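The data blocks that follow each hold one structure.
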Structure I
Amino acid sequence: MHIQPKMVMADAQGNIYDDPDLLMVCRRGAQWGLPRPDELMPLPDESELFLLPGRKAVGLDPESGEIVPCDDLAVAAFAAPAHTLSAHPAYVAQEDAPLLPLFAYGAVGFANGRFYICAKRVDEDRRQQFRCVARGRIERNVRDISRRFPKNRLVQHILQNCVMRYDCPAARNFALGRFEAPLPTSRACNARCVGCISEQEKDSPVAVTPQCRLAFIPTAAEVVEVMRFHESRETECPVYSFGQGCEGDPLMNPDLLEESVRLFREQGGRGTVNCNTNASRPDAVERLALAGLSSIRVSLNSARPALYERYYRPHGYSFDHVRGSIETARRHGLWVSLNLLYFPGITDCEEELAALTELVTRCGVSMIQWRNLNIDPEWYLRLMDGLTESPSMGLAAFMKRLRRACPWLRFGYFNPYVGDRAELEAPLPGEREVAIPRIDTEDEA
């Protein structure tokens, strides 16, 4: 059934409603238009709707074919984890429109009694769904675990700050004893990301970050105590991850990570030890791999150096160091994921497909995690001005063509459990020729 959602908007009191005459319009970079048939899906449970201050909603008049601005506010959707937004909302921004907070903003419409968004479910894992988990159960566990480890600062940070203050999904899972345990360890970072969610420079226009940065450096004993406790409760598929939103980059403190991983493994620790990182230090990656690391997740907004450096603003490293870290990880048998910060209209173009295919093939990447870039869309477009020209092919076509070029590649959203040591199908660096698949009739559809 072909669905044509209506435009939604909000009045000054925050009431959201649809327009019976105007159709939903979405945006991919400079392109405005109707949603593609392959990208509409019902708004997932545990998603959120945002009102966009200083931005007027727009819709398409199906009779005239014209874009019609309205007086009321535009509305956006923040999709639940495991989903990737494929288009931004279209709106007309007023001159005094404030900068939007650091979230992802998806196009949303209304049809058949429910909201629809432009998005794709990219992972069937339900690890960050909490609809059926009573809040009281999490809070009881926080109290019980806090009493059990009163002197472990890392335990107290994860529970009291990350769970009770920020409702961090990874921290809540630690409290529940399931899935993936967070291991924040580093206060410092050598990137100055425009959209950093834990710390901004003094001259940044971002007034408030979604969370505050770690205020201490844990000891290896504290880190390992968290890992062993999580292992005792999540006995099937334990994952432990350095590199969380409340810290800098973990590779800035390689001695602590190396000691923690080695001590955990020497004590018989089992499971997937992962590091989420900007991958700026190949030598640190090698040390961690030799100590017993299982996987690494490398964050990128683009596989094109110019776009990467304009957003990450690296200090003391370059995109070549990132490539070197990925190659080092693959040579040492690590599962390598790219945390691709997807931005509709910029990521899904021919130049990015070519660059990403080359990076994945030449360096031996095993997985793409499709996350959205959390940033005001217009701010990011201004930041990338002059670096992007090609039209959007859409998320679905982009994923199809990337998979065709790299058939070993796994798609998802979360860090996978790969055991102590992963079984890899990704080619070794330089082992396979790069081939960019041409667009076909199915992709165009």
Structure II
Amino acid sequence: MGVTGPPGPVMDRDEVDRALARLGAEHEAIETSLLALQDHAGRRLLEGAELTGTTRERWAATEGAITLLWSYFDLYTDALRTARDLRARRRWPNQDDLAELTDLLRGESVTVPGAHGAAGSAPSPSITGPAKLSERFTLERLVSRMNELYAQSLDLVVAADAVWSALPARIDLLAAELQRTRRLAHSVGVRPGEHPSGDDLERITRALTALREQVVSDPLAFWQPAQGSSAPGGGRPDTGRYDREARALEEVRREIDAVLTVRQDAENRLLKLRDLLSRADRTLAEARSARGEVLAKIAASEVPAVSGPPTVLNEQLSTAAEYRRHGQWHRLSPLLESLEQRAEDELLRARESLTAVTAPLAVRAELRGRLDAYKAKVARHGMAEDPLLIERYDAARRMLWSAPCDLRAAEDAVVRYQRAAADVLVPRVPDQGGPVDRRGDS
């Protein structure tokens, strides 16, 4: 390598020594970083993996960058050794020595064959023109280029290692949980083709298998770089697909838990259902009996018809019992839920029917009570022998205690008796200094 003259002023001895110390420290730091990269677990995994997709393309480029890094480092080492040897010749270097050292330390003293502009790319144009078979660098520029290549290479290695450290283990844990859920599902009859949750388990199994294969072979497809981050591997693993399958499995687990609950509580729930339907049947039977009584005892009254027993519900209850007997819990679960709601509705409907049918009897009973209450009040005031009251009481009583009873006429008779009682009783109420109550205590 010929000396073309030092770039700028010639360095003195102290400047040379300081430059050598700084370059030596940089050399040590670069060597430490390169050795750490060489031993990085992520790099070893990348070297031994069967890669696909984005990771295969980027790792091929990064391998070239790492090879280039070591080549640059060797050239840097040789240049630094040459400068150190030259400095070591004399304790007090002469002017020629200082000029040569200046050229080595500050000039374009390093020749790089086939210089690359980026990791693993083809030779690119140099700063002075088209691509060259070789290019000359200063030591400072060579360090800068090594730092760039190192940062790019480390980013890729760290990103791949982060994905491999995070996702496969989580996928394996989820797959183990999936297998436990599948066994539990089979035990309660939740199988593919027979229950939607069984189909979901099959789909999740296929999705997790495909996800793990892709994560292992193409980890960089699951890396989200951090916006604006300059830290090595700045970003995080993309867990979106994993999270979706985890949520899907959780939904299936809830469904299986519901089926298991059915298996545990099926007998008690079936007993309660039978009791509900039995009470509804008895209530409807009572309503039908009451309707006959009302039709016989009450005249001029519209009595609603009473429906028959809930035969469809009883048939479905028998089906539910069959499901329980044969352990078809996945079929029993939705059927029980439907039956419980409909049985409650049926009992409510039966009670409303009984209330509607017996309403005329309730009206008659209320009129009888009012009539007897006024008679007792008249007796307390010593007016029980009043002819008008006796006449009107007897008329009302005949209507209320005869069959069929005309409720409208009976109510009118009770009202006439109340008015007559009020007319007789009001004058006898002692004057307490206030207004006389002429409502007949009604």
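Of the structures labelled I, II, which one yields -25500 when helix-only ellipticity at 222 nm (-39500 (n - 2.57) for each DSSP H run of 4 or more, over all residues; to 500) is computed from its coordinates? Answer by label: II.
When Rg/Rh (Cα atoms, Kirkwood Rh), for residues 39-182 alone is computed for each of I, II, the one that comes out at 1.21 is II. A value of 70, 54, 45 for Cα extents along the principal axes in Å, calculated from one of I, II, originates in structure I. When FRET efficiency 1/(1 + (r/R0)^6) of positions 175 and 327 (r between Cβ atoms, R0 = 41 Å, to 0.05) is computed across structures I, II, the figure 0.90 traces back to II. Consider the structures I, II: one of them gives 17.1 for mean count of other Cβ atoms within 10 Å over residues 287-294 as calculated from the coordinates. Say which. Structure II accounts for this read-out.
No lab work stands behind these numbers, since they all come straight from the coordinates. No experiment lies behind these values; they were computed from the predicted model shown. Cβ atoms are built from the backbone, for glycine too; each structure is taken alone.
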